[in-house]
Structure P
Amino acid sequence: MVLDVPPIQFAVGVLAVGATLLGLYIGYLAYRAMRRHEDPSMWYLAVGLILLTAVTYTTSFVGTVLISLRLLTLPQQDWFWLAVHVFQFAGLGLIAYALHRRP
């Protein structure tokens, strides 16, 4: 066990952090492309990717930690998971808008 955490939970945490960092990197690349080509669609793509990956994974990770520490009640957990799904939906919506937007 690493830091008194079972290996599977440690692996899940490492993958969540990796996905967050990769999402931020992809969002940054989309932002750079937007600045270079002055295409507003790239802004929607960048924000959508950051919401879908970095914000969602970070919120989910914080929620999991708070739940494991028993700092959230059951109703609070429901609101937390609703927020995660709202971020996912908003990110996907922005990505879809970026792909279908006409200049």
Structure Q
Amino acid sequence: MPANIKLTYAEITRVSNVLDNSVDHTLVPRMNEAKAEVDTLLTTNLVLTKASPALMTQYEKFNTALTAATDSIKGYATQFRQIMQSVQDMDKEIADKVNSAQ
């Protein structure tokens, strides 16, 4: 079965960097900002004896789940880089074998 393989190292690197940057410079800062706003709201302007602590607990769980999701985004970036590195290593190994056979 024929296989078609194409890797554009610059594009793999670019997209991996986009994923990392979106987490580090957009998603996490905005999530932290939102959590701070919710915490402030529930301690100053939406204060209910039982509901506010429950809402804070639920939002904390939600925020933890979002953080795990952002870790997964960075995991994709790492996987893409690892695939690229593996192919580069394999290519070099094949070239080394071919050159040593001459």
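No lab work stands behind these numbers, since they all come straight from the coordinates. Source: prediction; values computed, not measured. Cβ atoms are built from the backbone, for glycine too; each structure is taken alone.
Largest in distance in nm of label points 7 Å out along Cα→Cβ at positions 67 and 83 among the labelled structures P, Q is structure Q.
Kindly point out which one of P, Q the value 31 was derived from, the read-out being relative contact order in percent (Cα under 8 Å, 6 or more apart). Derived from P, not from the others.
Here mean projected area of the Cα convex hull in nm² is compared for structures P, Q. The highest value is that of Q.
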